[in-house]
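Below are structures written as structure tokens.
Readers should treat all values here as calculations from the given coordinates under stated rules, not as data from a laboratory. Since this is a predicted model, take the numbers as computed values, not measurements. Cβ atoms are built from the backbone, for glycine too; each structure is taken alone.
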Structure I
Amino acid sequence: MCGIVGYTGERECAGILVNALKKLEYRGYDSAGIAVFDGDRLSTVKAKGKISEGLEPRLAALPRFTATAGIGHTRWATHGEPSDINSHPIGNGRVSIVHNGIIENYRRIKEFLTEHGYGFESETDTEAVAKLLDYNYNGDPLDAIIKTVAELEGAYALGIIFREHKNRIFAVRKASPLIVGQGDGEMFIGSDVTAIIEHTKNYYLLEQGEIADITKDGVTFYDVHRNVIQKELQQADWDASAAEICGFPHFMLKEITEQPSALKKTLAPRIKDGMPDFSECGLTDEMLKNYHHIYIIGCGSAMHAGIVGKYIIEGLARTPVIVDMASEFKYRNPLLTKDDLVVIISQSGETADTKEALNLANKVGADTLAIVNVVGSSIAREAKMVMYTLAGPEISVCSTKAYTVQTAFMYLLAFKVAYARGTISEEEVKQLTKELMEIPDKVQICIDKQEQYQKVASRLMSADSLLYIGRGLDYALSMEGSLKLKEISYIHSESYAAGELKHGTISLIEEGVPVIAVATQQELFAKTASNVKEVKSRGATVIFICTENMPSLGGDVDYEVLLPAARDILMPLVAVVPLQLIAYYTAVLRNCDVDRPRNLAKSVTVE
């Protein structure tokens, strides 16, 4: 959702804060701002829009700050439209705060403060927190913070500065993520490691309800009773270059090209003697043999990875798998028991809806396995078992390599479940695992053929709406392809099981409507080919994505994308790459902001 940064040290901080905010702009870019200690006052500069269009020009027009401590924020709007006045930091001259999350009882707090003489300028829930801090402040910042958070309901991560406590930063969190970075004679706060990695790899994870009191010389952690807490210093296992664009026009293209190496890094450590190995998380064959049901929970692309997992696990292991979108899981009162396995998929490990699903599963007593990309994230810490995807930082809002490695985990899990339940032999598992390890090379072949995806994009760029169709695993894959296109190109797109077209959707087909048909499953090829002929006969422009060993459909398609062949069940890992690149080049041709699509944020930390 929003991005929070803070710095205190010896260096001039405005530039440090702005550069850190740029690293977090994938979390929100409706507005940005900083507040710094400027002499005996707190000076705030903030503006609507992206940092390069709003905050930076505004700072350039002002005298240079010499402040060495301050906080910053990049916003994804929840309460109040994007505007200068609703931008963060928010305060009243005595206290200034930045906030990520949603305060559910802010109206009640606002009414109370209004009765006590406080006025409000913005439409945000954050202003109620800032004014409540001021109301509770009696010269002791820790006391004010403890009293304030005791009254807050909802999710929050807060960076706080008080005018009377120069160059001192306070941080507190509940649900929303926040870290404290430790440098040499300087300290940082950030929503994630990306914000601080160019300055330090060392950081502390702020836990629920903990308060950090930070000076340039170090940090003291407290609980809500003012007891001092000792915390372990963490270290990031990647460097700043992993979060740099490295000459690519967009992070999305860079991250697409990183997929072969991300797959190898994720798969190789989890294969021992040719067999999937989950010993790092403690998931045993005996456990997998006895689970009554397997639930897979995620949002967006993570859920789509789970759908591929469902097809593969049920196909190989003959055991039921329920895939749920996290935002609906707890509200449908699922038939979940302590004898079930719940697999939680999240790139950030902070996705609010997914965390709520995890909380429900833990409450019921089910075993929970988190598949996440961010070490030490909330979901990783709260699940009973965790496996890290090792994709490295993903900066583009549109998920590519994170989806691919999540899907790769689904294959390892499927092979392990099937072997544990005796539906496939050790020899079959080893053969499947061997072929899975060959997939990165086939992905690279797809990446190397970008010219053909540019040609497809040129046929889609002026479309108002289009359809993706497929059967079986190709339908599961079509969901992800459709999501990629709509989220970055703003073209209305829907995915349908090809066999369902005749039950209503085919009425949308008219002359020139693009249909992207995915056909990588040999057993279903003839059926999908028949559906392609149906839409073509009604005037559709057909882009046909199939493997190189499939028969050509000739005049029934307008453009054919050929993929290197692999075993049918492994093809989603190969075929997703053309779908990603078609979406990417379509968005580029439409002059869209590929890495930061409108209205979206990378990490959705509120429900």
Structure II
Amino acid sequence: MMKKLPLLFLLVAALLPVLPTPEFWITLANYIGLYSIVALGLVLLTGVAGLTSFGQAAFVGIGAYATAYLTTAFGMSPWMGLLVGLLLTLAAAFFIGAITMRLSGHFLPLGTIAWGLSLFFLFGNLEFLGKYDGLNGIPPISLFGYTLASGRQMYYVIGVVLVLAMIAVQNLLNSRPGRAIRALKGGGVMAEAMGVNTAWMKIVAFVLAALLACISGWLYAHLQRAVNPTPFGLNAGIEYLFMAVVGGAGYVWGAILGSTLLTLMKDQLQSWLPKLLGANGNFEVIVFGMLMVLLLQRARDGIWPYIRRRFPAQPNAVAPATAPALPMRAKHTPGEVVLKVDRARKEFGGLVAVNDMEFDVRAGEIMGLIGPNGAGKSTMFNLVTGVLPVTRGEILFRSHGELRRIVGFSSRDIVKLGIARTFQHVRLMPHMTVLENVAIGAHLRGTHGDLAGIATSILRTNRAEEQALLFEAKKQLERVGLGHLLYEEAGSLALGQQRILEIARALCCDPTLLLLDEPAAGLRYKEKQALADLLRKLKAEGMSVLLVEHDMDFVMNLTDRLVVMEFGTRIAQGLPSEVQQNPAVLEAYLGGID
């Protein structure tokens, strides 16, 4: 049923100009289409990537002014105006995004307001752009010899562009780079640990949203045949964001729904409110503000998810029954040192969290890192995986047959070498399926580069790669015992299952060293037994495992060697039976274990 609703909507929309529809309705439909194209960009940028922007109207202005100026001043073709507008927007968005997308928290929306206002006042103060009077006499678009001079004639052009934009965004989201963009919302630490270049993907999302806004501006200029700065100011930017949020900022169809609802409401409120209040003014802004407050309280994900729940749809990503296997890296020679930590130290101001730690992990062994809460175990993990910089000391990892210094490497550089990890506090994308969450782990195993991957995803020429990545994710889920939950939302799983899911995601990275931070927390007894069996199987395959765990029975029966930490310092190291009898360990942590 869910698939039929969009088709029904498109059928009704296609028949609108053919029927004896009032011209005013056609005008409203055209504006809904233009607004929807911009809102689609905000779905990608804000709803999916989690980056709030109030300045999209400025990019609409770049697209509109570029074609308006070139066609009126130089007599160029509107199509040349589109090309120049896209190039200008690409350059501006890349430059602005490289600066703005580094911001976080409330600084990011403030930054988008700043550059949005700057571009708005730039449009209004440049002499050759007509200042605040703008430019008039913009020629209509010509297509296959037909001149599209009226709103009814432009209707199908706007509609086709909108449908193509929807398909492009949906294709991108259901792909390897799309999953990387979606992972941004879950926090940079997890995404970087899976090999995603988060800074680059933020800029990509920003540029793509800007290009969609530019295309909308180009269409607007040739529909109106005149431009001035008013539609490209901060108020318009807020309205675009409002449309995306109301409809459902994380959903493609949410952009269409939000744009439709707000455009129709604005039209009706502008007619009714002055009559009811007996005065003229932009009273609809007050109503929109009240609606926003209500929406944020009652439906933070927008309206579309409510519709979607009533008509469940098939999952976007489906694993194939079979696919070519992805290349795998060779395992290390059994017994050789894989990881060597040499007097590693981490200071936070005057606090020493890790104090000159020394230990090594060998190929094909399970090493346990234990200690009381606050001992510095997770901090040690973060030092090994590049989440935190080492204050001093060395950390070396065996790659291409030799131990290499990895101090100063980023998380994504370290996972490229073959170190994958899970987290003490589960880091998943709760609204994505289990399969899609695990497929994020295979990000680095894709065959296309960043730009090529985005292009092939939008054009959907990356099917072979997608099939291979999804099949690998399915294989790892079956390996850890979650093969029956492929298409469940990750957020609906029990905590123990979510931890196992994280292990499957880490295995998708094709590591030779696996770092597990409290993997047995939240698991029942039989689940712990299954996890232990899985880790022994990985060990037999040549995998090295370093794990932090508080369940002493689990650790003592599983690990080959143990390192014990207290207050950031190593107080014991050796076989589990030796550590069990160490007086310092008994006093500091294990208590009555005998």
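Structure data summary
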quantity: Read-out mean count of other Cβ atoms within 10 Å over residues 100-107, computed value 20.4, structure in I, II; calculated: I
quantity: Given -10500 for helix-only ellipticity at 222 nm (-39500 (n - 2.57) for each DSSP H run of 4 or more, over all residues; to 500), calculated: source structure among I, II; calculated: I
quantity: Per FRET efficiency 1/(1 + (r/R0)^6) of positions 204 and 468 (r between Cβ atoms, R0 = 25 Å, to 0.05), the highest-valued of structures I, II; calculated: II
quantity: Parent structure of the calculated result 25.4, given that Kirkwood radius over Cα pairs in Å is the read-out and I, II the choices; calculated: I
quantity: Which of I, II leads on distance in nm of label points 7 Å out along Cα→Cβ at positions 36 and 564, largest value; calculated: II
quantity: Structures I, II, by relative contact order in percent (Cα under 8 Å, 6 or more apart): label with the highest value; calculated: II
quantity: With distance in nm of label points 7 Å out along Cα→Cβ at positions 340 and 412 derived as 2.5, matching label from I, II; calculated: I
quantity: Of the structures I, II, the one that -0.69, -0.77, -1.25 was derived from, the read-out being log10 I(q)/I(0) by the Debye sum over Cα atoms at q = 0.18, 0.19, 0.27 Å⁻¹, for residues 68-115 alone; calculated: I
quantity: Among I, II, which structure scores highest (criterion: mean count of other Cβ atoms within 10 Å over residues 260-267); calculated: I
quantity: Per FRET efficiency 1/(1 + (r/R0)^6) of positions 212 and 436 (r between Cβ atoms, R0 = 30 Å, to 0.05), the highest-valued of structures I, II; calculated: II
